[in-house]
Structure I
Amino acid sequence: MSDTNFNRETAFSLLSEYVKSESLIRHALTVEAVMQHFAEKFNEDEEKWGIVGLLHDIDFEMYPDEHCFKTRTILEPRNLPEEYIRAIESHGYKLVNEVEPITNMEKVLYTIDELTGLISATALMRPSKSVLDLTVKSVKKKWKQSSFAAGVNRAVIEEGANMLGMSLEEVMEETILAMRKVADEIDLHGSVA
């Protein structure tokens, strides 16, 4: 259980106040699931990591030019612990700020935020349009095509994997496994039986 009375239900309600886009909500749910998966892997607090994942883009839709800067303004008055706020800010490291990911929670968020986009795009290109039959090999193939999902910052993903001391393939595998757990919620079940 998290060390705060700010729970998942509260977090989702807050997210809904600031994020209206279906695709951004899907992305938030994706990142939440992947964060929970990695928390389990690292024997950490799954609810805490999930809330950080769910809220990581809380300021993106309303304040795209101030992404990661408005986070604190939105979350501090809601009594979200500093640890959560800093983790969310750190996913903008070298992109929009200099809040370096230090904890495993911060490093995972930094690494998988962009990666979930690449994996989702790769899954949607498959005949099945599903993450359930997606392989690391398929993702690696698309990874090498810089024109595919060109907005995905591959350097961030590589740097994050290095921070975690994990291979790119291992991070991809774990992220795919996590996304499979919520395939229905994130519209990536596709036509796989």
Structure II
Amino acid sequence: MAVTFEERLNQILPKIASDDFLDSKGLGNEIGFWIFDYPPEREMDMRDFLTQTVITSLNKSQPPIRAAAINLFDLVIHTLEERKLLDKAIDMQRTKGDGAIMAALRPVLKEDKLAQKIAAMVDLDSCDVLILWGVGSAYPMLRTHTLLSALHPLMGRTPLLMFYPGRYDGYCLRLFNKLSEDHYYRAFRLIPDR
């Protein structure tokens, strides 16, 4: 029987707060990487629930669950601003188009560099869970399957939870339920929909 989006949302907090999640138990020595996939058309509902309920509740729980949340789109914008490239990138996109800007930004926004930046921003040793969101907004500047692979050696025992607007079946990520599948099999679905 299918589980509704709202029912899945209500299972997020208990799952994250569980010892099995926080200690990555029962994963057969796999790194605790989790994906909560959701219908892309529910993006605004997901954002509201994540920012107003999940993150707030984790930090207020007893004992507190130390959660770090990173919006990937904000990370991309911040990276471009740091390098003083944001205005240039906007102008280039207007004058030369999407292909030119994507090629120009590729070296700056390489996923391994962004993974290192995330690891530097968050004290992973004192963080109970790293939450990544803003995946859809960051596309196509950032490829999530490549970012997850780059984060694997950096995360240690800290679980990672990515909120993903599309479909993840345990083998492939399909952004917006439309784009071609990116093979990624090292994460677990947080809350199945069946």
Structure III
Amino acid sequence: MGDHIPTREEAFELLQEYVKDENLIRHALAVESVMLHFARLLGEDTNKWGVIGLVHDLDYEMYPEEHCIKVKEILAERGWPRDYIRAIQSHGWQICSDVEPIEKMEKILYTIDELTGLIVATALVRPSKSIMDVKVRSVKKKWNQRSFAAGANREIIERGAKMLDMDLNDIIEETLEGMKKVAQDIGLA
């Protein structure tokens, strides 16, 4: 396993090689943007955080049974750094991976992955279908309707917020901010 630091271009090409579903590509772009937003807030390495966000679901479409496992093999073959691979594997902790999120970057990815899904669903039921109109309170209202976006695992988001020692409202707000930056690309402008 290597020390090849992947560029954003390489990561995006790789994503397109393994992921054909447009919604999954949009999800990848949303997560990338949120990771970039948090990296800037925290003064972290934006390239690293963004690339990890972009390819976090690399193996999900082709290898659903090996999600978070197959990705290690794919990225190791390309000489990606261990910490990148570890971070990606950790977002499936206790679902499809036994790699626990320990670094702040891992905890954020773990938390916001499900949250972006809930936010997309919240935007899509608005008359405008625009993420620009989504407020924290709209997300919180939908949060309590368990049948709404039932696939978005609230327990994971809550567990992540606890790990990060962050208020859920703040996480929702920053995640929204990150997603608004790519509203056009994710079809929610």
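Taken together, the values in this text are just the output of simple stated rules run on the coordinates, not laboratory data. Note that this is a predicted model, so its numbers are computed, not measured. Cβ atoms are built from the backbone, for glycine too; each structure is taken alone.
Structure notes:
- When mean count of other Cβ atoms within 10 Å over residues 129-136 is computed for each of I, II, III, the largest belongs to: II
- Highest-scoring entry among I, II, III, by relative contact order in percent (Cα under 8 Å, 6 or more apart), is II.
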